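Next come the structures, one after another.
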Structure P
Amino acid sequence: MEAIQVVNDAIKFIQVSFPNLNINIQIESKFKKIFVQANEYLLDVFENILFNAVKYNDNPIIEIQIRISKDKEIGKSFLKIEFLDNGIGIPDNRKERILSNVSEGKKRVKGMGIGLYTVNKIIKNYQGKILVEDRINGDPSKGSNFIILIPLGV
């Protein structure tokens, strides 16, 4: 699966889904094309993360930066995709829970449908990882950084 095209398709989906919002999405990548070990659900993963970055953002200009690079862990090569947003952020005590199937006890907010639990399962199915960090280290109120590691294709 070619990842750069999937990122671009997800961006188009967001722009069509929120035509009345001022959304600025920037991509930082040294690659024009890069293949990963994934399937068609990768688009759902990227769309969900971008959708949440817009939905949980109160700023007049929604800014999302997508950084694409290579990473190596335990001798295995991964594509690292970071989705940094200027949204409301995620408190530290919720970061792990949002990727699990644990209910937060609140009424479900209408969204895309697949949810971060399913996103996490899809990424794990690829033998990858998803991490949730602060956009600005130590300050969850300044936005989030969703980091996805997906094994590189051959």
Structure Q
Amino acid sequence: MEDPAEAARAQALKLLARREHTRSELARKLAQRGIDRQHADTALQGLMDAGYLSDTRYAQARVTELLRRRYGPLRAQADLRSHGVDSEVIDRVVDVEHPDWYAACRAAHAQKTGRQTTATLAERARQQRQLQARGFTSSQIRAALTNVTDDDA
């Protein structure tokens, strides 16, 4: 019969072969598969020590994907938090490793509006809500809308 710790490691490796996971995601999935928490923790620590499992690497890849899809830092932080990434890792990846959220906000605005001049107050408010829903901060939104208006004038 297979060692329970080895079974936990094998299951975790199968899951990691499909895509990156956070430690908490893998722990949850292993628990759903009936693997004892102690064996799962041992297996996950071994995978982290071997470099197969990394919350930082997951966060970097996820933020890069969200940035490519034109989402902002608030959305990235919420997404990472929901996947169980530690707040220190989130802050480091979102703030330090991907610092140009202003350019991302301008790109998201340009993609949505085609760089049109904001003609009416209602249209400007609608554009602000769209960017806010994508997870950009108010200062990033203000800069993006001001930049478009200044460029078009």
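Structural remarks
- Label whose coordinates, when helix-only ellipticity at 222 nm (-39500 (n - 2.57) for each DSSP H run of 4 or more, over all residues; to 500) is calculated, return -22000 (choices P, Q): Q
- Distance in nm of label points 7 Å out along Cα→Cβ at positions 84 and 100 derived as 3.5 - corresponding label from P, Q: Q
- With Rg/Rh (Cα atoms, Kirkwood Rh) derived as 1.17, matching label from P, Q: Q
- Given 43, 20, 15 for Cα extents along the principal axes in Å, for residues 60-123 alone, calculated: source structure among P, Q: Q
- Relative contact order in percent (Cα under 8 Å, 6 or more apart) - highest-scoring structure of P, Q: P
Every number here is computed from the coordinates shown, using simple stated rules; none is lab data. Remember, predicted model here, so these are calculated numbers, not experimental data. Cβ atoms are built from the backbone, for glycine too; each structure is taken alone.
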